[in-house]
Structure I
């Protein structure tokens, strides 16, 4: 009888440990951002967070896309108010952040953008099991698109976005977080209409797919 009890306990231990390892290996992913994360101008299936999740699974990194709370027009303050609560609620293991273009368009002071980004990163890192599981993505140069010039209010869009991106890179460096710098590649939208959506402002599905090819290697390296 004792032998059977020992055998049963061994089987139970294997099952429990196996279940624990299975759950541990699953990556719960939450992208945070604005139109460039919800991928305005493309379908949901063509959005880079969806494609990224699929490719991570293809790479044998079991990944679940929890949600995509990003919305067209969101600023850093909108992210704080509307998206950060979901970080606490959904408890992701891995987060991407692409935010800031609407702060610049609305002429939010750079100091406010910086303060908000620091707050976002502080709060996300506070909730993550591993504080290093964040990828920051730079703001694209929307000024090269046919309609982009209409959103600059007479300012130099490329220079303004580049200044915001400098802070993103500096803050990432302080925290030892990876940055995927898409700024330069988005400037190719100027000479290739296939990279621009029908609205003349947002990237097309083809351009979003390019971003995903840049984000994927960093995600794989981080999550392997």
Structure II
């Protein structure tokens, strides 16, 4: 049995991560992944604008057509920045709301990355430092994880989200700009899924569920 899986993703970084990292991995489980970037603006005269913040209404609009075209559908959205979150709402509760908004179809698995995609890049600071040839960046990432408890807990406030921390580290230690679309998937590939899964239990549980779709 093979399964066609659609993943509604928030932006181009997540798209490349799905295409380059998750796709090849899931194919070994007979799950064939197709990422779809959310449409933020539909244009009659030109291409649609894609990528950006996600809301409950946008999720419903993007996911509903996929449910009738694929064997299974999931999402890869950032919990941080999700518009319309209820104060104090947990990622699991928000995922439940996403499912309920679509009448809880059995072939839909909502997933929110806590707190955003870049959290996965904190899974193995030593590997990142070695790849970039910059021990100082590895130490910066390590200190962030030590201070927060885990990569998936790295998010103090809007100035210190995972992406903001990486942007600051690139600027300080490499004197260059962190390019989300280029560096994000590349660093995830260098880190590798085993290291990411070991450090990020929420992500691991989601990927395990996707691996089992084909039975």
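Every number here is computed from the coordinates shown, using simple stated rules; none is lab data. Bear in mind that the values here come from a model prediction, so they are computed numbers and not experimental data. Cβ atoms are built from the backbone, for glycine too; each structure is taken alone.
Of note:
- For mean count of other Cβ atoms within 10 Å over residues 99-106 computed as 22.4, the structure of I, II it came from: I
- Structure responsible for 14.0, with mean count of other Cβ atoms within 10 Å over residues 107-114 calculated and labels I, II on offer: I
- For Cα extents along the principal axes in Å computed as 48, 39, 37, the structure of I, II it came from: II
- Answer label among I, II for the case where helix-only ellipticity at 222 nm (-39500 (n - 2.57) for each DSSP H run of 4 or more, over all residues; to 500), calculated from the coordinates, equals -15500: I
- Structures I, II, by distance in nm of label points 7 Å out along Cα→Cβ at positions 131 and 147: label with the highest value: I
- Origin of the value 1.18, where Rg/Rh (Cα atoms, Kirkwood Rh), for residues 75-138 alone was derived from one of I, II: II
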